[in-house]
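What follows is a set of structures for review.
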Structure 1
Amino acid sequence: MSGPWRRAAELRALVDEVAPTRWRHDPAWWGIIGAAALLEPRGRRAGAAYLVSNAEPSHDTFMALARPGPSTRAAWIAWAVSMAHAAVRAIAALDGTLPGQPLAVTIANQAGLAAPVPVEALARVAFAIGDRVWSGRLDPRGPAHDAELARALARTLRGQPSPLVAHGPRPAIVIALGDDDPARAHHGHRRAWDERGGPWLGVARADGLTVVSTCHLVVDGFGHALLARAIAATAIEPQLLAAAEVACSADATDLPPLRCGDGEPLDVAWRRLPPLPGFPQLAYALGRALHRERGEAGATCSPTFQLPVAPGAVDDGGRFAHRVRPALLSVRFSDGRPEPFDGFAARAKRAVAREADGAGLVSRLLVGLAGIPLPTGVRRRVLVGAPSRWAAGPTELLAGDGCLSLLRLDHEAPLIAVSAPPPQLPRSRSSSVLTVVRDAGGTTVTLAAVGPRRAAALLDEWLALLADSPRS
């Protein structure tokens with residue numbers, strides 16, 4: 001069998017693992033498989049362009065920790081400046097340690113193609129106040145030396161002239177003064193965007209949490225978690241708070257309401273739990289929950305769902321710093337009953353191993369897409385944009401009705417992680433991202449959903465099915 005025919009046969013077998021057999025009657029699948037089989041060698045020679053995100057709001061995410069928040073204008077100002085310094089320090093410390101993810105950047109948007117570009121001055125930070133955004137430069141000596149910036153923010157809150165500017169070079173960071181909407185907090189960094197682009201990292205307060213929002217174009221979950229932990233754990237600088245209290249001594253305590261970040265709202269629910277079993281049990285419960293949610297009793301498999309996989313060997317501790325690849329999974333059904341757990345677990349582990357090695361279905365389709373002789377922006381829109389009518393079947397199946405994301409961290413502070421479901425799925429049915437963060441003290445499980453079902457109900461249903469899953 002010649003190369004393209006062999007590759008096409010291999011791709012067909014990979015689709016058969018996760019899709020009902022009716023996929024073979026969809027001409028779009030044959031077009032995609034044929035193109036990928038033909039272009040895969042060219043794509044490998046071309047190298048791996050990042051195609052999974054074009055900085056759309058649908059690829060925004062946030063991670064948050066429960067921390068005491070400010071209650072007066074002075075405390076808000078001191079908190080904002082302290083967070084700005086913490087964000088700059090965290091980015092500078094982590095920049096260059098995450099392969100393919102430079103952090104000392106801002107996002108430029110030109111002709112529909114978003115790209116990270118070096119930021120002119122990392123210490124120039126935006127501050128969102130009400131429906132306006134101002135920026136100022138941090139003192140390199142630290143927050144204790146930024147009394148003048150605190151006074152400028154106080155004057156800005158009063159509506160008086162101040163050294164803060166409303167326009168200028170795009171910053172990498174925006175800090176919001178005021179309570180954010182938890183349903184839109186993942187879009188927080190977009191408050192400082194315009195048609196040219198804007199920051200990729202935002203810090204805000206929402207529902208008792210210190211929230212760090214990012215865009216997947218710049219950083220994946222592992223790096224995001226390190227940033228969120230470093231930023232949210234920062235305390236207010238006492239000397240800065242004292243200066244802010246003097247500047248705000250006669251001010252009202254309230255702040256103008258924040259403008260919500262652009263993009264789709266999410267319904268979010270989370271639970272703090274004891275340690276949970278391994279990923280096969282978590283995935284098995286999710287597949288059964290998605291099958292029940294879809295309501296097609298005669299379906300031979302559950303809707304597909306993604307599992308982000310770190311590339312590289314299992315014993316490579318540095319692999320988590322790399323960009324993830326989504327493995328595609330589903331649970332098979334017969335006469336309305338799920339397949340035995342052991343069979344699913346074995347197939348799921350093989351799928352994860354293939355994606356880690358770059359030989360899985362999604363990895364190979366991405367390589368084939370990289371071989372298309374079109375600009376990167378066009379290839380990104382083919383992959384992550386709303387599907388055309390002819391390709392709806394493949395794009396919806398590859399996006400999946402859900403996503404199970406796993407993070408393992410070595411600290412005890414519970415980390416709440418929220419991502420939006422892929423935009424390719426119709427919003428008339430529920431889709432969700434389930435994030436499980438294991439830490440030294442237990443597990444934090446977060447579910448972010450769009451569609452008719454509430455996130456709390458979906459999360460409770462998954463937990464009930466997980467309780468019935470085998471523990472072996």
Structure 2
Amino acid sequence: MRRIFLALLPLAVLAACASAQKTADQAAATGDWKTAEANYAAVLRDDPTNAEKRARWQTARTNALKGAIDRCNACKVSQDWECAFGEADYLVRMEPGSSDYAALRADVGRQAAYARLRRAGEASAAKNHRAAFDLLASARAASNDPGLQNEASRLQPTIVGNAVRDAHQYRSQQQFGPAVELLTMAAAVDGSLKPQLSQVQAEYDAYLTAQYEAVAKQGDAFMRDRRFAEAAAKYDEALGIRKGGRAEPLARYARALQAGDGAAQRRDWPGAARAYEDAVRSGMDGQNGYAAQQLERVQPRPYAVRVRSALVRPIRPDGAPWTGGSSPGYQRVVGMLANAAMEGRGNQVVAGLDVYDALPEQNRPNLTAIVTLPDGRQFSTGAQKALRARWDAYVVFATNGLDDRPVSIRVVHADERGAVEVGTVTVRMNDLLNGGELRVSDRSIVELKLAAERASQPDGSVVNLAKYPPPAASPVQPAAAPGRPPPRP
């Protein structure tokens with residue numbers, strides 16, 4: 001690599017020389033001898049023994065000096081002292097040993113300096129304080145004449161006093177930025193003002209801190225309400241007041257949570273996981289642990305969706321038995337339910353199974369639960385002839401704690417007359433995963449117990465469940481009829 005660089009270096013130098021040569025030729029053609037001289041000098045430095053290049057440089061230098069003298073004299077006649085001072089300064093830089101050029105520069109420099117002092121006083125009176133301080137400094141730099149320096153010292157207190165007066169006016173209006181800026185310029189030429197500058201800077205820091213904290217607290221309120229986009233905007237506003245501080249990591253934390261929740265709503269689980277990981281890494285999750293909780297919930301894992309048991313009403317909604325005829329035992333149960341309803345204890349009686357032993361066996365329902373997972377797969381339990389069916393069945397489903405798709409459990413009674421829906425319960429998957437054991441009801445379902453917990457089996461594993469509907473059995477083909485025997489010869 002170094003050899004390649006060294007090989008290319010001469011090419012770069014040649015290109016630069018060619019560019020300087022071209023610029024110099026164009027400037028000479030238009031009479032811009034200062035530009036021509038500077039570029040011919042650069043070309044000559046790369047080839048100092050070239051007589052032709054030296055001649056071109058000498059011509060450009062002579063013409064540049066002559067042009068500067070002519071312009072300087074013309075500017076003096078018109079009393080354009082800034083123009084004259086610029087040309088005289090160029091002559092001194094070109095011929096530093098020339099006493100004539102040095103005297104010319106001193107003469108026009110003094111005149112230019114006095115003109116700058118006059119403009120400095122005018123700028124100060126017009127409250128253009130930065131221009132006033134700049135002109136005061138440039139006047140002193142343009143000439144070391146004692147009279148000029150005395151005049152600058154006489155004018156300085158006026159310029160400083162005007163700036164200090166306006167600085168304190170800004171300070172009274174709590175516009176500390178302009179106040180500090182003016183006092184900084186004034187203290188640069190008058191050191192006695194440094195204590196005032198320090199005091200106003202301290203007041204400015206306290207003011208910024210109060211403003212910063214007020215806006216940051218608005219962000220904190222939005223964070224408590226989990227309005228993360230608005231919280232991030234407030235923290236950014238606080239950072240606009242002052243860089244750093246607690247708003248900086250909180251802004252990153254709020255934006256990461258906003259991104260995580262947005263990805264979760266789109267069901268972009270990998271994107272949500274990355275965003276919540278960023279939120280945890282911000283170091284700001286220790287206050288409530290929301291990002292860590294969401295990160296845990298968003299991770300896809302297998303869960304056992306469990307159907308524990310179902311308790312149903314002893315009779316159908318129309319008063320008929322679930323199955324069988326209306327026997328004396330059944331009529332006794334109906335009477336018990338009617339009396340309990342009149343006394344306001346209907347649900348207590350049913351929930352407590354006070355009528356279970358009284359209900360004849362032939363009238364008890366034949367219950368099956370059909371589970372429909374969010375992806376459409378269905379599974380069914382075995383049938384149990386009871387008012388409370390205890391299936392304790394589960395199917396393993398791979399999902400996460402933010403999945404809000406529905407899980408449906410339909411309880412069906414079936415006998416020789418057909419199937420009757422007892423009730424259907426639908427819950428969101430995340431409610432089931434995060435709510436412990438759920439007890440829900442619907443129509444003739446008094447209580448359906450559901451639960452979900454982490455599982456070690458793979459997705460689709462089942463216990464006490466079978467696929468629903470069951471696969472159709474292959475039809476039995478009838479035996480072929482024996483062929484007719486051939487005729488006897």
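Every number in this text was worked out from the coordinates using simple rules, so none of it is lab data. Small disclaimer: the values here were computed from a predicted structure and weren't measured. Cβ atoms are built from the backbone, for glycine too; each structure is taken alone.
From which structure (1, 2) was helix-only ellipticity at 222 nm (-39500 (n - 2.57) for each DSSP H run of 4 or more, over all residues; to 500) calculated, if the value obtained is -19000? Derived from the structure labelled 2. Comparing relative contact order in percent (Cα under 8 Å, 6 or more apart) across structures 1, 2, the highest value is found for 1.
From 1, 2, which structure was distance in nm of label points 7 Å out along Cα→Cβ at positions 94 and 462 = 10.2 calculated on? Here the read-out was taken from 2.
When mean projected area of the Cα convex hull in nm² is compared over structures 1, 2, which one is greatest? Answer by largest value of mean projected area of the Cα convex hull in nm²: 2. In terms of FRET efficiency 1/(1 + (r/R0)^6) of positions 30 and 446 (r between Cβ atoms, R0 = 30 Å, to 0.05), the structure with the greatest value among 1, 2 is 1.
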